[in-house]
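Please find the structures below.
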Structure I
Amino acid sequence: MKKVLLFSLVALLSATFAGAQPYIITQHDKDRAAEIVAAMTLDEKIDFISGKVDGFHTHGIERLGIPVVRMADGPQGVRNKTNSTYYPSGIGLAASFSREAAKGVGDGIGFDASARGVRIMLCPGVNIYRSPLCGRNFEYYGEDPCLASEIALQYIEGIQQHRVMATIKHFAVNNQEYRRHWTGSIVDERTLNEIYFPAFRKAIEQGDVAAVMTSYNTVNGVHAAESSWLIKDNLRAWGFEGIVMSDWKSTYTTLGVLTSGLDLEMPENFTTKPEMVKPLIENGVVPEANLDLMCQHILQSFIAYGLLDLPA
C-alpha cells in the first residue's frame, strides 16, 4: 500500500511540475539577456564562458541576478554526486522502437533532475554507430539516423517539460572513445547530412533542444569545439539559438574557442583564462562582441527556462 501511495505521489508531482510546451527562446528573453550582457564587465564575461573548477556548475554573477547553474550526466540517469534511478541503456531504448518509451525515460530523468536541483542534463547521446568497439555505443541509439532522431526527439521532450535543459551530444561523428583527443573523422558533406547530422537537426528544428555538446575528435581536420563550419554554418544555420558547450577538456586553443561559435568551455577555463583572453581582446585579434554573443546565448537560454527567476 505504501508503494502504491508513493508512486501516486510521484506521478502527481510529475504532472504538476511538468509543462505542456517546450521552453522556447523568445524576443523578450533575448532582449533581457542583451541588457544583462551590456552590464557585465570584461572579467565577468570571461568567467561566464567557462564552467567552475568543480566541473559541473556554471559561474554565477550575484550582482546581476545570475545564479550558479548545476548540470549532470546523463544519458541513463542523473549522476555526478547524486543518486537517482538508472534507466535502460540507450541502445535498449532504441530497440524498443517506441516513442512512448523514449518520452517516458526522458520524463523520468527530467523529474529526477528537477528534484535534485539539476537544471542542465548532459543528454541524450545520439552518435551513429560506425565502430562496434566504440565505448559509448551502449548509450547511443544505433546505426539508423531515422530511428535515432525519433527516439531523441521524444526523450528531449520528456526531459525539457520539467524545465530542465537537455543537451544533445556529441556533435559530430564521435565514432570511438579510445584516444578520443587524437582521432579524426574524415567525412564528405553528403554523408554528414544524410547519416550523422539528422538526429541533431531534428532535435533543433522540432525538439527545441536547449543545448548541444561538441565532440573530442576532429571533423575533416578541425576539432569540433573549434570548428566554425560545424557550429556556425550548420548548427546556427538550422536555427539553433541555445548553448553550444564543449565536451569535458575537448578545447585546445584560445583563438579557436573564441571564434568558432562555441559558447561554454567545460569543465573549466583551460583555454579561456583571463590572461589568455584579454590580450586577444585588447590587441583587436578577437572583438569583444564575440564574448558578448557567447554570454548572450547562455543567458537567453537560462532566461527561457526560468533559471534567473525560479530557484532550483
Structure II
Amino acid sequence: MNEEKTFITCESDKNKRLDMFLLEQMPDFTRSALKNLIEKQQVKVNGKEVKSGYKLRVGESVWVNIPPLQPVDILPENIPLDIVYEDDYLAVINKPQNMVVHPAGALRTGTLVNAIMHHIKNLSGINGEFRPGIVHRLDKDTSGLIVIAKDDKTHLALQKQIQEKVCHRIYRAVTYGKFNQEEGTIQTHLARGNSQHEKIFVVPFGQGRLAITNYKVLEYNKGFSYVEYELKTGRTHQIRVQSSHLNHPIVGDKLYGKKGEKFALQGQLLHAYKLIFIHPKTNETMEFCAPIPDYFQKFLDNQFK
C-alpha cells in the first residue's frame, strides 16, 4: 500500500528548497529518491505540483505519497566473490576487472549485484532503487574495493560520509607521460556528450558537474607514471576522464586512452586500492587495502624495474 505523509512548514522553513525540506523531514530517503518522487508528481505543496527547487513559505502544507517498494527482478548467481570483510551491517568486496557492478538495460546477469545477492542475503534497497546494497560504483574494468550496505540506515550513513568527504577512496593507476608536478589537485567540470552517450567530457566551468581529484606520483619510468589518486567527488569515469584531459591517459583504457596500444590488457590499469570509512554502527575507523591484481603488478614489474 501507498504511504502518505503531510508536513506543515514553520518559520525556520521559510525560503527553504522543497527537496532540502523533505530531506530533513524524511532522513531515511536519499535526495535523489525524493527528487524522483517530486518529478513523478508524488509531492504537492498546497495541493499543487511544484519542482524540487520550489522555495517554501510559512504555513504551507507539503503532501508526499510514497509508493510501495518495487521488487527487483535480479536473480542471485553463484559467482565467486572476494569478500574482504563482512559483519551484520556491511561488507567490503574486492571486485575483479571485467565485472559490471549492477544490471542495466539488457545486461541482467554476471554482475556484482547478482553475485552479492547469492552470497549476502540481507541488502539495502534505498527506496526501491535498482542497486541492492550498492553504496558507490566502480567501472566494469576498474578493479578493487567497494562497500556494500545490508540495511538502508547503513547505506544512507555511508553515502553521507562520501558526500561529506569523510570516506576516503584511494586508487592506483599507471598513466602515460611524466606529470609536471608530482602531486596536486585536478578540478574540472564533467558532462556527457550528446552523440556518444557512454563517454564523459570535460566542459567549461559552470556547466556539467564539478569533479575534484587529488593525485600523487609514486614513481616515473620509461614514459609511464605510477600514480595514486583520491576521489573528492564521485563522478562517472572521473579519474579516467581527468587523466586523459591532462594528456596522461591511463594505460589500457579503451575509451579514453591511447589508440593501438601494444599491451595485451583487458582494460585500464586502475585499481581501487584503499578504502577508509567510519563504521555507521560502531563508529570505528575501518581501513582496507586490496593488493594490486596480478596483471597490474606484472606491468609494474616490467616497466618500473
Structure III
Amino acid sequence: MESTLIAPSNNFKKINAEIGFGFPKVFPNNWQGISQYPLLILVGLTGVGKTTVTKKLLNSEFNFTLLPNRRTLADKVIFPTFTQNEETIFCRIQRLEYTRKYQQLYSGGMAYVLSQLKVKTKLDKPILIFDGLRGKNEVIHAAKFLPNAQFLILEASNNIRLQRLINRKDKFDYINTSAQESLSDLNNKPVLESFSDLNIPQVSQLLTTTEQQEWLSIINQGKIEINVLKDKLKIILKEQQNYDIKETRNALLNIVPQRTLAVDTACYNCQQISEMVIRNKQISQWLETKYYNCS
C-alpha cells in the first residue's frame, strides 16, 4: 500500500467536546493528560466482545467517562498521518496496514495516541474507560506511561471470533478487494473439499480441522456466501499477523499483574465480566485470580 507520511501537527486537536489530542506544551490550561485519571483499558482482538462489555460497564454503578474508541482515534489521529484528510476508511485490511505503519513511527502505536489524550478538568464522571488496545507493544507502552490504568484483557478462539464477525454485520468488517476477486472457480465447484480451495495462504492455521470442516459444510449448504467467509477469515488472519494476544497477555501479567485481569469471553458473558470488574469497590486492585479461562 503506497502512502506518504504527513508531518504531524503540534497543535492541540479536539476529538470531541471533552477529549483532545496534543502535546504537553501546547494544550490549553483547562485541559490535562489522562494519566492523571483512573483508567480502565479493554484489550483484545476483533470479535472478543470489547464493545459489548464496555456497554455493560457503562450501565454499571461506576461513573465512567467513555473515551473515543480505537476506531475513532485511528480515524482522527493515525490515518491523517498518512493521508490528506479524515475521510473514513472502511476496508479493515487497509486500516490494519496504516496502524502497523504508525507503530513503526511510534512504537506504542495506538497506546501512544491514547497516552497523549487530554481531558477537560473536573469531569463529572472521573473514571475513564477505553476500548481498546491490541498488541504487546501497545500494552507495554500504556503500562509505562499510564500508571493509573487497569487492563481488562478479553480473549476468544478464532472460531468464535469468526462466528461473531459474520453475525454482527459491521460495515467495518469489510475488505475492498472482495469485488475484484474472481470467485467463478469457487462458485463452479459443486463442493468445497478443503480450506485450500479458498485460496487464502495460511488460513488453515486459524482453525482446527473439525472447525474447518464445519465451515465448509455451511458453505456447501449455501448458508453463507463464500466471499463473506473469506473476508472475515482474512481480517482474523491479518490481525493475528499484527498482534499476538498471548504475548500481549503474558506481557501485562509479567509487568503489571496487579493491574491486569484476563478473561475468556467464550466462558464468561458480558454480565459476569462486568461483575468481575465492579466487585471491587474501587478500581484500585484486581481480584486475586488474574486469568479466567475455560479450564
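Coordinate-derived values only; no laboratory data. The structure displayed is predicted, hence computed values, not measured ones.
One of I, II, III was used to calculate Kirkwood radius over Cα pairs in Å, giving 21.3; which? Show your work: numbers first, answer last.
Working: I: 19.6; II: 21.3; III: 20.4.
The value was obtained from structure II.
Out of I, II, III, which one gives 21 for relative contact order in percent (Cα under 8 Å, 6 or more apart) as computed from the coordinates?
Label of the originating structure: I.
Of structures I, II, III, which gives 6.8 when mean projected area of the Cα convex hull in nm², for residues 67-170 alone is computed from the coordinates? Don't skip to the end; give the middle numbers.
On the way: I: 6.2; II: 6.8; III: 8.0.
Computed on structure II.
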